[in-house]
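Engineer: Dropping the structures in below, format is structure tokens.
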Structure 1
Amino acid sequence: MDNRVKINVPEELQEYMWFRYMPLSTYKTYLVVGATNSQQLKGLEATQNILNTNLEGGQEEHPQVIEDKKNILNKLGFEYPKTRQDDLDLLLKYKLVDLKKDEDGIMYYEYTKPVPKPEDVLNLDDGEKQILQNIKFEVKHQEDLNQILTLLINSNGNILTTLDHIHTMTKVNHADIKTVLEYLVNEGSIKVKTDKDVKDLRKSDKVYVSIIKEVFEKKRFVIS
């Protein structure tokens, strides 16, 4: 008999990039809260289930990832969780879970609906907001970025071309080509020389694209 509990993890958790701010233990605790919700547990039984469920084993976070998240949490004014209760407290501060009362007045944890965005809950400075936007862009345009960067690298880091040629070689649509080129220019990884703004380029307009090696190797990867 299959005793596994189905947990409906909100898609917004990934869409809003909450994983940037969630240690692995906090995410696992979030899953346990979801399990208690799915089982319709309430009151003391629900809380005890969350606090006592064994979350050891399975995937572990890389030490550098842990260090990075400690720095992110510290910058936001939070301490890195050491206990299950710390994880629950962090989820409450993130407004990803709420405290409810059962019919006997005993508190229990429940998923917050709708899921809030980090920028609406956390005190993010302009730099962190930009990092969050960049991450969202990279996720959305991951395949487009890979195709265009591969074309550039295979062209020895510079290419005189047209949007139409880039489209033919990469299969990325023309609008997304311009969006990705603008993003990489703003990042400082590439230089684009053309007679007009990138966003105004037409399919047949000539454009010279070159990698700025020092920035590219810092932001992307090392070119041999």
Structure 2
Amino acid sequence: MIRSLKTMLDRSESMHRAWHDTLMAHAPPHPNELPLRQRLALDASALTLEHGQAIRLLLEEHLENAALALLRVQHEALLRAAWVAYAADDAALQALTGPDTDLGVKQANALPLAGILLKQVEASELTPAALKRGLREFRDVVWADANSYTHAGLLPLVRVGKRHAEAHLVHALYISNAHGYSASMISAEIMDPAETLPAINRIVVAHPECMVMS
């Protein structure tokens, strides 16, 4: 198990770059021609990976509270990706592609909140079992602490001007990496599952210290 946060950050960045290169190598040549559901799932998955990159950059700069505040944001991007890929109805998909006007934002914001999205994802027979487990585990185990950081609650306030234990930050990276893995797998399933899904998993095997392996 990695004890050094710096090593963990370096190895995590290597893993994510390998995922990125693999996905780009199999990206559809005309993504705008994909079905709406697939386009939205790819966009939400890309957003999940972007938040993961931001978490790593913030940790490198010792901006720990800001990094931990993004864990919930990253989780909700992954939850959105899973929902649009496996559970959302056509009306909901249309609401997420409306114009970015005040009315369009209001309509999109009227969609179900995270708790309902998770239940719908879990109820869908299309959702991979491992993805259901990961999303549920975050909700049951991490959600309360993640909310505290996102909403300037007790946990970040008592750590202003202080450092977190290194083990705590490494654990946060495990969570973020797991989100990135799930997002990469959703994308791979859309792009070229026969080639890309095994490639994503091979990258994980090459970076075992970056993931909690069950």
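Engineer: Can you spot which of 1, 2 the value -23000 was calculated from, given it is helix-only ellipticity at 222 nm (-39500 (n - 2.57) for each DSSP H run of 4 or more, over all residues; to 500)? Mind showing how you got there, number by number?
Structural biologist: On the way: 1: -15000; 2: -23000.
Going through each structure in turn, the value belongs to 2.
Engineer: Upon calculation of P(r) over Cα pairs in 10 Å bins from 0, in percent, for residues 87-166 alone from the atomic coordinates, which of the structures 1, 2 produces 15, 30, 30, 20, 4?
Structural biologist: Working: 1: 14, 25, 22, 16, 14, 6, 3, 0; 2: 15, 30, 30, 20, 4.
Attributed to the structure labelled 2.
Engineer: Identify the structure, out of 1, 2, from whose coordinates distance in nm of label points 7 Å out along Cα→Cβ at positions 39 and 151 was calculated to give 3.5. Can you show the working numbers first?
Structural biologist: Details: 1: 5.3; 2: 3.5.
Considering all the candidates, the number was obtained from 2.
Engineer: When relative contact order in percent (Cα under 8 Å, 6 or more apart) is computed for each of 1, 2, which one produces 36?
Structural biologist: Numbers: 1: 16; 2: 36.
Structure of origin is 2.
Engineer: Assign the value 2.0, calculated as distance in nm of label points 7 Å out along Cα→Cβ at positions 47 and 175, to the correct structure from 1, 2. Intermediate values should be presented prior to the final figure.
Structural biologist: Working: 1: 5.1; 2: 2.0.
Checking each candidate, the match is 2.
Engineer: Please state which of the structures 1, 2 yields 0.05 when FRET efficiency 1/(1 + (r/R0)^6) of positions 111 and 159 (r between Cβ atoms, R0 = 30 Å, to 0.05) is computed from it. Before the final figure, lay out each step's value.
Structural biologist: On the way: 1: 0.05; 2: 0.35.
The read-out was computed on structure 1.
Engineer: State the single structure among 1, 2 that was used to calculate Rg and Dmax of the Cα atoms in Å, for residues 143-190 alone, giving 9.7, 25.
Structural biologist: On the way: 1: 9.7, 25; 2: 14.2, 44.
Comparing all candidates, it corresponds to 1.
Engineer: Still on this structure, please answer the following. Given a value of 17.3, 49 for Rg and Dmax of the Cα atoms in Å, calculated from one of 1, 2, which structure does it belong to?
Structural biologist: Values: 1: 23.0, 72; 2: 17.3, 49.
Clearly, the read-out refers to 2.
Each reported figure results from applying straightforward, stated rules to the coordinates on display, with no laboratory input. This structure is a prediction, so every number in the text was calculated from the model and none was measured. Cβ atoms are built from the backbone, for glycine too; each structure is taken alone.
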